[in-house]
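Colleague: Please go over the structures that come below.
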Structure P
Amino acid sequence: MATKNKKYLRIFWLILLVPAFSLLVLVGLVSVGAFGTLPSFEELENPRSNLASVVYSSDGKTLGKFYAENRVNVNYTEISPYVTHALVATEDARFYSHSGVDLRGLFRVLVRTVIGGDQSGGGGSTLSQQLAKMLFPREGKKNKLKMAVRKVKEWVIAARLERQYTKDEILTMYLNKFDFINTAVGIKSAAKIYFDTTPDSLKIQQAAMLVGMAKNPALFNPARRPDTTLQRRNVVMNQMVKYGYLSQAAYDSLKKLPLDLIFQPEDHNEGLATYFREYLRDNFLADWIRKNPKPDGTAYNLYKDGLKIYTTINSHMQRYAEEAVSEHMTELQKKFFRDCKQKRNAPFAYNVSKKEIEEILNSSMRRSDRYHILKLSGLSETEIEKNFDTPTAMTIYTLNGERDTVLSPRDSIRYYKGFLQTGFISMDPHTGYVKAWVGGINYKNFKYDHAKVGRRQVGSTFKAFVYALAIQEGYSPCYQVPVVKVCIDLPTKKQWCPDNSAGDEKYENKPITLQRALALSINYVSAYLMKQFGPQAVVDFSRRVGITSPIDVVPSICLGTPEVSVMEMVNAYATFANKGTWTQAVFVTRIEDKNGRVLADFSPKTEEVMNEEKAYIMLGLLKGVVQYGTGYALTISPFNFKNAIVGKTGTTQNNSDGWFMGLTPDLVSGCWVGGEDRAVHFTSMAEGQGATMALPIWGLYMKKVYADKSLHISQGDFERPAKKISVELDCKKFDEAGGTESGSGPEAE
């Protein structure tokens with residue numbers, strides 16, 4: 001009997017010790033790399049991770065991110081203790097007492113993973129093991145032996161992580177790495193996307209919901225399965241009660257609360273400053289990355305290296321600009337749709353031929369993504385055209401949101417041509433900092449940027465440079481010119497003799513001051529000044545104030561034929577508000593790496609174009625535009641501005657382009673409005689001029705800016721030079737008297 005007992009005892013110890021010894025041998029072999037390499041010390045110290053690059057506004061708000069994974073790391077102190085308490089209580093109750101592997105859960109893991117073949121990892125994985133799995137992912141499905149080896153590798157990595165990092169650091173790494181789905185990678189993105197808050201401000205029930213997702217994010221997806229997620233959230237809070245992180249009374253109250261999601265998945269098509277962010281990504285940063293490699297010679301990866309891009313955009317002013325564009329353009333578009341009902345070629349103008357319309361549509365078709373995809377797939381031109389003429393289900397943009405419909409791709413092109421577009425830039429004239437940037441009416445559906453990239457004919461806004469040249473050459477605002485037709489000889493031996501605009505006939509054959517002529521945008525006077533100086537002098541002056549777009553050296557530029565971007569025009573006009581010094585527009589101040597090391601600083605270039613007195617005189621000249629000229633609408637309802645504003649409207653031929661440039665002491669802002677194609681425009685001048693199309697956006701924006709006292713935008717007057725001004729600035733008496741100011745011509749200077 002004793003012998004038999006000894007035999008059973010030996011068998012018992014063999015059954016108990018052999019697996020244990022085998023496991024120890026396996027652990028030892030894995031540790032020395034017998035079954036493949038393990039992460040090195042350096043890899044454990046700096047595990048690979050994809051960090052989103054973040055774009056910050058000047059007031060510290062996140063404007064957007066560029067990412068492969070939408071993840072921005074936070075420190076332990078930036079995470080609410082509710083999150084870490086919920087995580088430990090639910091996922092690893094003995095987290096603070098083990099060293100990476102929970103021996104009490106070991107047997108359960110062996111049974112479920114090795115014997116049962118459950119590749120989910122069983123219920124014994126510690127947070128350290130889960131972190132090891134996230135940092136060094138498994139490679140596909142394996143057999144039971146390979147799964148056992150992989151599991152042991154995770155134990156070894158977890159133990160090494162425990163030696164390398166503190167418990168708080170491990171919790172932080174876990175929360176920074178976990179994918180909460182819906183583009184929310186890491187606790188910072190999750191807090192923002194699901195609750196529009198920060199990790200340190202998460203409430204108990206919010207923290208419990210996010211931690212509950214750790215079990216199975218797809219199953220406990222609050223955006224798709226709110227009821228299931230709510231139940232899971234309450235399970236997490238119950239665990240917090242069980243382990244002393246939450247009182248029973250608090251749980252009984254909190255479990256009754258709804259999820260209260262503020263779900264806003266981050267999308268490059270949405271959010272503030274979409275056009276600006278795209279220009280930043282595709283132009284500015286792409287160029288900077290190409291020219292500035294890392295110390296090791298490799299290129300920075302905008303989507304993985306966690307760059308921090310600090311911009312000059314003010315989030316408040318950006319929002320006001322976007323709101324102003326939305327408010328005005330919605331109403332303007334309704335007017336344009338009504339105007340289109342009168343056109344046989346809608347949305348194209350009545351005088352556009354069917355052949356021209358076909359050319360416009362075909363050109364747009366060939367520029368489309370659809371065309372390029374069909375071309376690459378091997379279709380012939382005939383087959384592609386048939387595809388574009390075949391009705392198909394699609395979602396289209398409307399003033400009331402997106403709508404499902406059936407249209408042929410060609411008809412959809414024509415439909416989208418009927419939307420008027422806009423570009424708006426606002427900048428600080430003293431620093432050159434761009435404060436707001438709106439490139440169109442809806443980035444998701446109209447990607448082209450009309451603020452910086454697009455160039456359109458500037459109309460009468462270009463006249464300011466002609467007049468500034470005159471001031472520079474000694475003319476005064478009150479110098480009078482007879483309103484008569486002016487002809488300028490051309491190199492072709494022909495003459496250029498521009499007409500006045502409709503309605504200006506009452507001023508013809510009468511003397512008028514430069515101030516009133518600019519305020520009323522009289523073409524004859526602009527032509528007179530052009531004849532005095534010649535087109536090359538005007539081009540040279542425009543270059544000095546920052547206009548870089550191509551300009552033909554021809555007399556007609558004095559009426560605004562050049563095609564220029566909104567950014568260039570705003571930057572140029574800012575020279576007048578900055579005491580005659582041109583300051584280069586800047587929209588990025590610095591770039592840092594993920595650790596906060598400054599990689600680049602940016603500051604504007606400057607150049608004195610006019611002296612302070614001449615610049616101030618130019619402001620006086622432009623004041624007439626708002627006081628009694630084409631910008632007078634700003635002084636009456638609904639704007640009722642009483643403060644100092646100078647500006648200039650602009651309208652091109654056929655009302656194809658409407659402009660307004662507005663200057664105040666602290667802000668210079670400019671706006672363009674028009675159709676994507678010049679053939680799309682209002683029929684009447686009343687609705688198609690710059691004062692109607694563009695000026696209201698400036699007015700709405702500035703009303704919002706002035707109402708926000710935190711911005712400290714001055715409503716005072718422009719600073720007058722200390723030196724006495726040598727010419728008269730108030731020219732009303734000369735216009736009313738019809739006389740001429742003594743000594744006001746260039747000779748007086």
Structure Q
Amino acid sequence: MTKKLELLAPAGSLETLKAVVLAGADAVYFGGEKFGARAYAKNLTKEDILFAIDFGHLHGRKMFLAVNTLLKDKEQKEELYEYLLPFYERGLDAVIVQDFGAMQFIRRNFKGLPVHASTQMTVTGAKGAAFLTRKGASRIVLARELSLNEIQAIREEVPTELECFVHGALCYSYSGQCLFSSILGGRSGNRGRCAQPCRLSYEAYDADFKKISGKEHGYLLSPKDLCAIALIPKLAESGVFSFKIEGRMKQTEYARGVVSVYRRYMDRYLDYGAQNYVVAKEDEKKLFDFGNRCGFTKGYASQKNGPNMITFQKPGHEKKQNVPEESECDLRESICGRLEMRNETPVRLSVSFQDETVVVTGDVPDLAKSKPLTKDMLRARLEKTKNTPFVFQNLEIEADDGLFLPASSVNDLRRRALDALEEQYFERYKRKRNLHAPLLAGGDVQYERKPFFLSASAETTKQADVLLQSPILSRIYLNAAAFSRERLSSRFMEISKRAKEKNKQVFCMLPAIFRSHTAAFYQTVLPKLQADGFLVRSYDALEFLLGQKIDPKQIRADDSLYAWSRESQAAFSALGLEGDTVPLELSRKEIRNRANAGSEMHIYGRIPLMISAQCIRNNLSGCSHISDVQYIKDRYGIYFPVKNYCSECYNVIYNSRPLHLFSIKEELQSLGAGSFRFSFTIESARQTQEILEQYEHQTSFEMEHTCGHYKRGVE
């Protein structure tokens with residue numbers, strides 16, 4: 001095999017970073033003091049990162065910085081540039097990014113710095129990968145939920161490097177589509193502060209609140225850890241370039257051990273190919289002992305979902321006590337040298353590393369009075385390089401007889417030569433500082449201004465019937481994922497016809513998760529829908545519509561295409577879209593600082609806490625292929641609705657209480673949003689009617705509700 005692959009390791013500290021490099025990682029990713037998705041990890045200081053970049057480059061490794069959280073407007077304007085600048089100048093190899101605005105900001109201000117689209121961007125198909133590639137991503141970190149065939153399809157259509165997780169913790173939710181920790185406790189996963197409510201115990205109930213889980217199903221939302229070492233050949237042949245190990249919050253022993261095992265097997269595949277590739281039982285046990293959650297799963301590459309992927313009994317990460325550490329080797333780089341010591345001439349030492357050579361001169365040697373320096377004595381002093389990253393592979397010494405130099409002179413010559421060699425070598429990676437101030441796009445939010453209107457989304461025909469009769473609504477969003485594929489076209493056309501009679505618009509709300517099979521279906525059905533426009537919730541869906549030549553002015557980005565800052569808004573408005581949706585995690589103050597004229601704001605609805613490829617019903621009793629509602633109950637006795645969208649095979653866990661902002665209607669209007677939206681999910685027709693009337697007539701709302709993050713925001 002000649003194909004090069006990358007083994008990408010995590011590091012939460014310099015100790016771990018050095019250890020995984022020693023263990024064989026080709027690249028290392030880490031977080032700094034800001035903007036990383038592991039805010040509670042130790043993380044690296046500025047000085048640590050500068051050292052790490054040099055350390056990695058000296059040993060032929062790449063260093064990636066995680067900037068994979070959503071950024072607030074002030075952070076984009078005032079902090080991101082100064083934070084990245086020293087790392088950019090030092091030669092950082094790439095940044096990992098979730099925020100679309102941050103991606104465009106980095107591309108604009110840090111020329112030549114590769115940007116990797118984080119798994120938090122929820123890329124599930126070739127459409128999303130193509131869109132982000134076109135917008136500057138040099139690598140796509142794929143959603144963990146993809147099959148081998150889906151990965152291969154992306155590889156065949158998009159030339160960008162693909163990165164895939166192969167070991168470590170799995171999220172129950174599609175990464176980037178989880179607000180569970182945020183809404184319940186104010187600790188946002190989109191800000192790197194997830195409290196992991198998925199690792200807590202829950203009970204499951206059907207639509208009639210009859211319990212359907214047993215004592216053996218205590219942890220319904222806790223996946224086992226991923227271990228895909230057996231799939232290295234298949235993943236590589238499907239198009240994966242970078243094999244990523246999760247674990248920036250894990251101990252050094254864990255990271256070093258896991259990397260060392262994966263290194264051996266990746267090398268085995270690279271050397272001998274897929275034939276006779278088998279993982280030894282003792283190595284499987286070693287990985288198990290380093291840490292696991294009730295065993296391992298091979299993940300979604302080998303199966304769609306299922307109960308064998310969930311821990312159920314114990315959610316904790318456990319390791320075997322007294323696991324022996326992997327033996328460390330002394331990782332130093334081989335250099336060549338030549339020393340010349342001549343009578344009445346300054347001593348001269350040249351050292352070479354790769355294609356870099358430096359020459360330094362020292363003192364003039366004296367004639368020896370008693371013990372002249374021999375070549376062996378000079379060699380012994382020059383080869384004292386233990387405190388440096390170098391070791392002499394070849395050292396030539398030419399020295400006249402009868403000469404003497406103090407040991408301090410020889411040591412100084414060696415130190416200066418090796419220091420100069422390092423400095424000269426690092427110059428090849430350094431970049432020049434931009435001479436201009438950071439270029440901001442925050443003032444370029446250019447959505448077309450329209451008269452204010454009210455909209456509402458529906459997931460049933462009964463809800464849609466109510467919306468059609470409401471005098472206050474101008475637009476209806478139909479959630480296409482909530483309808484069976486067989487009935488979608490007819491229902492949509494029927495509702496559209498009735499809407500036109502009422503002078504209302506009907507937009508198609510495309511599925512939240514838009515995989516390749518989803519794109520294939522909508523390519524056939526799209527012309528039949530006769531939609532006035534589309535609400536998109538993923539980069540895959542957005543690119544799909546643009547590829548179908550849908551006018552961008554007929555497309556609105558939903559809140560899951562996060563537009564926290566004006567930079568992000570400008571990036572979306574540059575596409576010519578109708579508008580965006582105010583993110584659910586912003587406070588009133590942060591919303592006020594946005595350019596809201598082209599934005600729609602949620603004022604009612606159950607906030608989706610998680611979107612998952614797993615299915616509560618399937619994991620407990622098998623797939624029924626019937627979309628309905630179940631509930632999960634937490635340890636406080638609170639019930640959360642769970643709706644399975646069978647046409648697209650994903651579950652959504654909704655908040656127990658709906659968002660309800662009617663009481664501050666006048667204040668909301670002062671924020672300047674272009675429209676307000678009601679989101680109906682599990683409501684009956686009667687409840688839908690009552691809620692709309694409550695808004696229209698400003699009557700009291702008796703149901704327990706929440707203001708979401710409107711008053712508090714997230715850290």
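Computed from the coordinates by the stated procedures, all read-outs in this text should not be read as laboratory data. Note that this is a predicted model, so its numbers are computed, not measured. Cβ atoms are built from the backbone, for glycine too; each structure is taken alone.
Colleague: Using mean count of other Cβ atoms within 10 Å over residues 398-405 for the comparison, can you identify which of P, Q gives the largest number?
Modeller: Largest value of mean count of other Cβ atoms within 10 Å over residues 398-405: Q.
Colleague: Between P, Q, which one scores greatest on Cα Rg over 2.2 N^0.38 Å?
Modeller: P
Colleague: By the measure distance in nm of label points 7 Å out along Cα→Cβ at positions 534 and 670, tell me the structure among P, Q with the highest figure.
Modeller: Comparing P, Q, the top value of distance in nm of label points 7 Å out along Cα→Cβ at positions 534 and 670 belongs to Q.
Colleague: Follow-up. If Cα Rg over 2.2 N^0.38 Å, for residues 286-645 alone comes out at 1.69 when worked out from the coordinates, which of P, Q was used?
Modeller: Only structure Q yields this read-out.
Colleague: While we're looking at this one, here's another question. 0.65 is what came out when FRET efficiency 1/(1 + (r/R0)^6) of positions 238 and 614 (r between Cβ atoms, R0 = 25 Å, to 0.05) was calculated for one structure; which of P, Q is it?
Modeller: Q
Colleague: Which of the displayed structures (P, Q) returns the greatest value of distance in nm of label points 7 Å out along Cα→Cβ at positions 174 and 598 on calculation?
Modeller: Once distance in nm of label points 7 Å out along Cα→Cβ at positions 174 and 598 is tallied for P, Q, the winner is P.
Colleague: When percent of Cα pairs over 36 Å apart, for residues 158-461 alone is compared over structures P, Q, which one is greatest?
Modeller: Max of percent of Cα pairs over 36 Å apart, for residues 158-461 alone: Q.
Colleague: Here helix-only ellipticity at 222 nm (-39500 (n - 2.57) for each DSSP H run of 4 or more, over all residues; to 500) has been calculated and equals -9500, so which of P, Q was it run on?
Modeller: Q
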